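Enquirer: Down below are the structures I want you to see.
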Structure P
Amino acid sequence: MKRRIFLGASLAAAATPLVKAQAASDQVNLAIVGVGGRGSSMINEFRQVPGVAIKAVCDVDQAAVERAMAAFQKFNLPKPRAVTDLRRVLDDKEIDAVSIATPDHWHAPATILACAAGKDVYCEKPASHNIREGRLMIDAARSANRIVQVGTQSRSRPSTVRAVEYAKSGKIGKIVMAKAWNVQLRDNIGHKEDGPVPPGVDYETWLGAAPWIPFNENRFHYKWHWHWHFGTGDAGNDGAHQLDIARWALGVSYPKSASGWGRKVFFDDDQQTPDSMNVTFDYGDKALIWEMRIWNPYGMDGTENGVAVYGTDGMVHIGRYNRKWGFRVFDKKGGLVHEDVPSSPESVTDPGPHETNFIECVRSRKLPNADIGIGHISAIHSHLANIVARTGRNLRFDQESETITGDADANLFVSRKYRTHWSTPKIR
């Protein structure tokens, strides 16, 4: 299907149930796949959504499973089944949906397998580990009539929805540019030698379809983010959120080109991914600037992670103000003309709106706020920024084929090599 036709079909489908709707009172039985840092948060968030029963948790690290089971006891929830093999979750007919909070290299394989097994999917950001995998995820969701929500929570955050609506209202004039940034202080992870796999960890399954490399503590748990084998750096980590908001506010889809640079300028450690980036995406009549520095303790423009939407008559500034998500509007002279900053942070005792939206769509069969079609295009921006950094070259992007034009070496990063494994995606 042509990409332009697909986009139109996706938008039309958003208002149309994919298949016959379930009764609104139906209980949704959920499995949490990956119960480390983000996965443990998913337990807390999904447990608060009405009508959700967490029936299983799945992780290859026994210590993570034990911590998750302790959380169920703390919340006084029924004890779920604990498994280490994703296939046991997929074979379980009682499970309606899965929440995936694994390392990035497992996002696509787990989502594709879950769709084929008839499960709806909530997949953490970025949608994929590379561009090609995102397209495979869309194909899997559409062919199986499955709901797939990507964990870019801003799509359901009321203040960010209001910010984007304000920007598009015409009150700041014609929108011509946006800037997204991630400027914060991360840790130096140091240097570590390869070593033995920790007791209770199924490293073979943790690797999945990724080519085999030895275990290393600096490539495990959260630190996998900074290794190309498993992660997508901070462009795909925090950047996935800001790039998605900026693209949403601009009202654009695929970029025509990506230009700029990215590299390590500060850290002397085992991180492979850049600690600094400045990449511009060109859409013809609009542009998006992505700026990243993960060695600054002072943020930028008053917030670590933010988006500025520039119009001919003003600017909408979206960010966290004293850890409270909101937005401010400035006129063309720089004067503050509107402020929408919550008086208190989002409550941890209320169900997350993004998770609630996913469960509502599981029941209604309407496309969710961050459908995989949306999440895939936003993830392409993270991937292109990384390819600019890895090649040191500016790139032209073809939206019809979702490939890089005229640069065979850069195009190698559009996909990846896999080893033979039961989770290996079938490339078509």
Structure Q
Amino acid sequence: MLSAYSTKTQDLLARLNTFFEQHIYPNEARHHAELDALRRAGDPWQPLKLIDELKIKAREVGLWNMFLPHPYKGQGGISNLDYAPLCEVMGRVSWSGEAFNCSAPDTGNMETLERYATDSQKQRWLEPLLAGEIRSAFLMTEPAVASSDATNIQCSIQRDGSDYIINGRKWFSSGAGNPRCAIFIVMGKTDPDGPRHAQQSMVLVPRDAPGVTVSRALTVFGYDDAPHGHMEVVMENVRVPADNILLGEGRGFEIAQGRLGPGRIHHCMRSIGAAERALEMMVDRLQERVAFGKPLAEQSVWHERIAESRCMIDQARLLTLNAAHKMDTVGNKDARAEIAMIKVVAPNMSCKVVDWAIQAHGAAGVSQDFWLAEAYAHQRTVRIVDGPDEVHRGAIAKIELSKRAAFKKGLKTTV
């Protein structure tokens, strides 16, 4: 696990870094300008020309759908361990993933469809997603309940003959703001009186289905993340065919656990990339600026912060690679402790490193002139999405307690 990256990954990583140097970093200003122009025109919820151009270039050089662990009709086929360094690079520029068809929530949704959808569902939704022709959203979180406990969700999915009728309000439905978002994966309750973890189901809901309303965009520290967006979605008597169910009634919680494992580790990979870039920016700024008669880089407090940042980033990276390795070798379920650990460690680490980088930049660090304020908003959000820190810490503690109890029970048995 700690050996050099595979030959396949080394090749992809070299090509990806070259692509970033040639096409991503030089176009950060253009991305901002295109989006700003759309905002001034009154509608930022439009696909950006830059992204469409970059998609073509990425496909031409074979940097497309690199995330998919199980190959589907020639697409994907990469391990979590091999994908980790690639995803880390994409974390350095928050919007870059879409250029390679590797952005959330599409990655998680495509993995979900590949694993759990029927052949007809795959043909209708997975294949255009893999082609980058449409976008998708995952609707689980609700404003009226503590969604950190997914069994709390209240969205209703009721059988009516050959259809399901969906009623509910979801929010922070990432990706639903994009006009190319064509399909929602919706989690709701088909059996409110059933066993706690068998009440939920997942159903495929076309965005243009009658009764679906994308009511507003929710901001994160003032950022609307257009044209991607984190939307509030209302579903009123939305009718879809019963064939749109994934796996069957009562399987929603099972699907959620299968989907969120890869999604969580992808967030962590990107967090490491963001922290690495923030550290680079911090070091550059400290070497450029002079205060109290000497460069900031020569002042001891910044020595401590630089050193601590390097230690924390490398620790998080190794923990992430370990989790990825376990996911590949023993499966997501048996790697749940490692996934939970890195989901706590990586975003907290990234928040701290980005915060120090902001401090090194002074007032400029919280302005729109630098990437750091946006990065902090993004990394702080990762401490909540796909389960807050507290839930993952609780899961880790329960695993440790059960391991110790099993050990003591084994001792008593052998005595």
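Enquirer: From which structure (P, Q) was helix-only ellipticity at 222 nm (-39500 (n - 2.57) for each DSSP H run of 4 or more, over all residues; to 500) calculated, if the value obtained is -9000?
Expert: Details: P: -9000; Q: -16000.
Computed on structure P.
Enquirer: Continuing with the same structure: Cα extents along the principal axes in Å computed as 78, 76, 43: which structure among P, Q?
Expert: Of the structures listed, the value fits Q.
Enquirer: Relative contact order in percent (Cα under 8 Å, 6 or more apart) was computed and gave 14; which structure, P, Q, did it come from? Can you show the working numbers first?
Expert: Working: P: 22; Q: 14.
Value 14 for relative contact order in percent (Cα under 8 Å, 6 or more apart) corresponds to Q out of P, Q.
Enquirer: Can you say which of P, Q returns 4.1 when distance in nm of label points 7 Å out along Cα→Cβ at positions 95 and 319 is computed?
Expert: Clearly, the read-out refers to P.
Read the figures in this text as sums done on the coordinates, not as results from a lab. Here the structure is a predicted model, which means the values were calculated and not measured. Cβ atoms are built from the backbone, for glycine too; each structure is taken alone.
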